[in-house]
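FYI, it's all coordinate maths here, none of it is from the lab. If you're wondering where the values come from, they're calculated on a predicted model, not measured in any experiment. Cβ atoms are built from the backbone, for glycine too; each structure is taken alone.
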Structure P
């Protein structure tokens, strides 16, 4: 069933990992896509894979780039229905040793970019039959990890922003977040560099889940599709974990 037939979606972080899987799932469900990312080669390749999609390279920490994503959606497809916000960086280092510029960059990409894109998109989302904003947060909003102060702080803040926007813009727009645990993506392997033995850290993370495995990007994409489709029409202001049960382990 085409759960997103003729829906127009902006997907950030679309060139790898969870963002790419979400874009692919949305396309398979009938959506038209504006794809955002910084890797031009991967973005153009994905654009070719997914008909009725358009890739626009840029930096989500730039407000003008976010405005251009919305303008591209409206100019190309005539409307906007869904934001899927997946761009993220780690900002590794403890509080003492983390450079101030890296702290700021992490918050700019993980948090402030959500404000920027939502700011420009919401007036258009309100015009449709029911807009959706879906934030890709993390279990780091609930659980702290060594050498991830900027990441944990930014991901916790995304949930506060999600809940506030859900209150502000209901009932026209639903706003939710998904909070993945250890998912086998390049970001997970980069995160593992904060530990003495990265390969062992990744293996231990999978084994620590109740389901004894890492998540896949497709696992997360399935939840994302549910949360922006009419199947979840009575869900808003919710942070939904998808972590193999690791927070309960």
Structure Q
């Protein structure tokens, strides 16, 4: 055990020849005998921290992972891929983050394209052994709203895992759902995380999203409370 300031540090993992350490708030990489905090500012404050033995991403202090109902950070990604039924074919992971869902899709034999907007997230992912799958996908760094219209292929499986609606309203818009529809094969299975913001005040975002999806022609729309998202089928 080592100390940095007043906080205890423990070894958490080795990756690409470097030792990584963690305290309760941050992960650090050891380089040339010095410890560097894995945190970056790019319009927002991005950082990695450990949670039950696995790095998670926080943006402006908000966790970007659904973890409270699961035994570990990777379990949500695994359940999404299983519930989607992904097996072989072409998959698209929109708002890929650290690439945990990307990894599950690749493990299931899917040729996977991943879209991630933030250069900061991609830079942090390079320090995470569990993000290795992100770099084995066809990774596109850019705004999904701009990237989707440029995609030439159609997909069998699509995961849309955006930030909360207040942070990325365009990714919850009818226009964006039409973009998803255009890059989905007929019968493609799709998952859309919507979260539970506003639930305590009686707002049910998933019902609002369901109406938009229905207006775009999507079928078999079902809400999965545990995953806080919608599963549906492209027409």
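Structure notes:
- When Cα Rg over 2.2 N^0.38 Å is calculated for each of structures P, Q, structure Q comes out greatest.
- Here helix-only ellipticity at 222 nm (-39500 (n - 2.57) for each DSSP H run of 4 or more, over all residues; to 500) was derived from just one of the structures P, Q, and that gives -6000; the source is Q.
- Distance in nm of label points 7 Å out along Cα→Cβ at positions 58 and 210 from the coordinates reads 3.4; which among P, Q: Q
- If relative contact order in percent (Cα under 8 Å, 6 or more apart) is computed and equals 13, the structure in P, Q: Q
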